[in-house]
1. By the measure mean count of other Cβ atoms within 10 Å over residues 83-90, tell me the structure among P, Q with the highest figure.
2. Comparing mean count of other Cβ atoms within 10 Å over residues 35-42 across P, Q, which structure shows the greatest value?
3. Using relative contact order in percent (Cα under 8 Å, 6 or more apart) as the calculated read-out, with 11 as its value, let me know the right label among P, Q.
4. Using percent of Cα pairs over 38 Å apart for the comparison, can you identify which of P, Q gives the largest number?
Structure P
Amino acid sequence: MIVADRLRPDTFRLPVEKIRAGYKSDIYFARTKLILEMDRRRDRVTMQVFQKHPAAVIVGTDHTLAILHTGTGQYRDRQSSDKLFAQYLDAERRAYAHWAGLPASGGWDAYAGLAREVFEISFELASLWEPQWRDLRVRSLRDGEIAMPGEPVMHIEGEYGSFAHLETLYLGALAEGTRVATNTRDVVAAANGKPVIMFGARHQAHEAQAGAGYAAYVGGATGVSTDEQGEWWGSTGLGTVPHALIAVYGGDTTVATLKFDEYINRSPAIAVGHLTAAGTAEGHVNVTSLVDFENDVVSTSLGVARALGERLWGVRVDTSEALIDVSIRREIETHHDEGGETHGVTPRLVQILRDALDRASHGHVRIVASGGFDREKIARFEALGVPVDVYGVGSALVHGTGFDHTADIVRLNGRPIAKVGRELRESARLHDVDWSALVGKRAG
């Protein structure tokens, strides 16, 4: 899906002070910027960005523009800004340590003073900053467009010293977004139009959630599991009754699911923000029960379906790949045959479950399959006509190699110059970035 409207820079809530100081940059890029400033070099370059993966879904261009908007420029007084930034880091650490120790560490009044100190140092740093993003000419693909190996994803033209320190950040944003979007595109294609939910949050550091969730959305995922994963594209998290809730209710999946329905969907008087149905745009959370706690998905699903009736939206099968479900084991014992796939979520297990639900007049109950699903496993299930309604996919969407992006200077002061093999490649597919439309006329 190509995203027509670019995300505004404020969407990303970037750590402004750390980006401008080069704190998050490979040190050689931060030092390059320092050298160019001290040597008073004002050379204008064209930076070319590309990647090598075949038919990659590019995501991260809007994130890159936000990084360029935030970090392109220089401090008027480098010595003063370096001292202030060191003070900023120290104040930030002290404020966090104090907050973590509340209330024993002196209370909220003391914390307010530290927070005020962080703000004041940030304000001083901002007053020294000279932004130069207006002087950049950027031509770029849009998030969701496909790029072939070696094809330019973006051209950045401007005074190199103003954005030399940003390469680490924007290449990282492009690599992360493109990896998740391309993986998701391939998984969604294998699913033949059936919904794919991204369960990737537990496979990444929490800082990556918003970007990965957005990339999965661009790649075709219909849902994500955390609210932050949905933040950039206006969605919220969705999910099932988890194993932990079932365990707390003594391993009784039916009771746990009834409690879920009671407190999430049926108690508006105590609704708590985004966590309950009253806090959602739809006003209802689909009740989906996780049914493998006792390794007997058929009996568990039927019990939950009898208890909830039409209120049960679906059941999720997540049988461990180390286990053989009771239904499969029973077939093995009956037919004395261990041939075929037996462990985990198998095509036969899903079919047995579907048949059992239909026979018991619970045909409305959808089956969500998760646990080790990737493009190949989903394609196999679809080729066999397995009656899965929704796929939940985690690590297969966020992991993988070969999505790295590379940036090279290919023109210096209007003249061609590049590392051997990295010459300028013109592309009519790149779109001119209209900064005034993107950030607003009064943006600083």
Structure Q
Amino acid sequence: MVEDSLFTPRSVAIVGATSNPQKRGNSTIRFLERGAFRGAIYPVNPKYQEVLGYKCYPTLKEIPGPVDHVVCCLPAHSVPALAKECVEKGVKLLHVYTAGFSETGIPERIELEQQVIGISRQGKLRILGPNCMGVYRPSVGLAFNIHSPKETGSVSVISQSGGNASDLGRMASARGLRFNKVISYGNAADINETELLDFLGRDSGTKVVGAFIEGVRDMPGFLKTLSVVSRSKPVVIVKGGTTEAGARAAAAHTGAVASRESWDAVWKETEAVSVSNMEELIDVLLVFQSLRAPAGRNVGVIGIGGGDAIQAADDLEVAGLSVPGLKQETQAAMREFTPLPGTSVNNPLDLNVMRQGPELQRILELTAGEDAIHALIVVLRVDQTLGNPKGEKTFAEMMDTVEQFHATSPKPMIIVSRALGSLEAFAAGLKLQEKFDRIGVPVYPSITRAAHALGKFVRFVASSQM
């Protein structure tokens, strides 16, 4: 059983450390430095006396004192000998970054992977990989790229794909998603998806679980574990290789194989949330991380144009949400300060006065005050606002108004940032994104994506309350 201590090392050795900045044996040390790793860092390579200012040891056994975590940057044929050294040294976790094992489909390489696992079982050594990025855990300074946020969050992700795990930090950082742990496990020769899912299900620091899975070694065990975990916390899964071509790619990538029928059972027999790709995974994890649960599925949409309003209503209905009309007295109250031409005070609301702070504040209050409205989607037209006189001042006022409203709002809220048409609008959209990230309001680039993520969130909330 995987326990937290496995991912809380006091020391990390990088075997295959090098002064070449293009090699993983060099970048791994830099990633640990950027993450402010709190323990000891030990480069290992008989060719060097020093790497990046650290004393470099010729072998693992010559490191004084204990080593908890070893990162292997050696060729595949050298890994069995390293595994033996790790067993003798009492290492807890050997992260095999190296590829070229069972994922190749070559019998000799499959046997080489089995040999490594056999050696590890002569002691208490656990193997992560081969063919993976390892562990990103900001609270202890473990990192596998320079782009991942240093702040700790409540979302943890397991990924069979190393590239997807690494890209997740890059893509999610700008969206305000913050991680507790991201674990890339590759071929799953030893530590696999079921063990990791069980661990995250018991992990108090993890409130939401994400996963990218190509194949499962023990589907009955996985299904049993997922059934338990998905009843206690959200589990959002991208299943890679759902098409014939994708399945071939998955088999070539990590050697993963899984039938479509077995995954149909996963969606039917558990509370896991299915998403189609990494972009959607981020969208859905973001709403689970940031949004408090609405009381129902009715959504008030504010600040959208006439044609867009039709599409928004369709998107929300398709996502399993509802767009109820507002009460006549609410509409009448809005009409008191809303010009009739070119506007609509029903739901969705098409309002020219979106650019005005006091009127926007009142619109938000009136819409949120409706008992029939359970959540708000506020569309902030960055491009249109900047195109008006005093656009920058109006844009800042608009953001401040929404921020102040959110501080006391009785209803959960999502922002859609429409930042099209110019580099100026794009830059302002990033500023908006950063502002609302800080206060925990999820921001989406389109109402379609916002509706899709919110719909999955509301369905999960409803099913968990049954």
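1. By mean count of other Cβ atoms within 10 Å over residues 83-90, the leading structure of P, Q is Q.
2. Numbers: P: 11.9; Q: 17.9.
Going through P, Q one by one, mean count of other Cβ atoms within 10 Å over residues 35-42 is largest in Q.
3. Details: P: 21; Q: 11.
Structure Q accounts for this read-out.
4. Numbers: P: 38; Q: 34.
Going through P, Q one by one, percent of Cα pairs over 38 Å apart is largest in P.
Quick note: the coordinates plus some simple rules give every number you see, no bench work behind them. Keep in mind it's a predicted model, so treat the numbers as computed, not measured. Cβ atoms are built from the backbone, for glycine too; each structure is taken alone.
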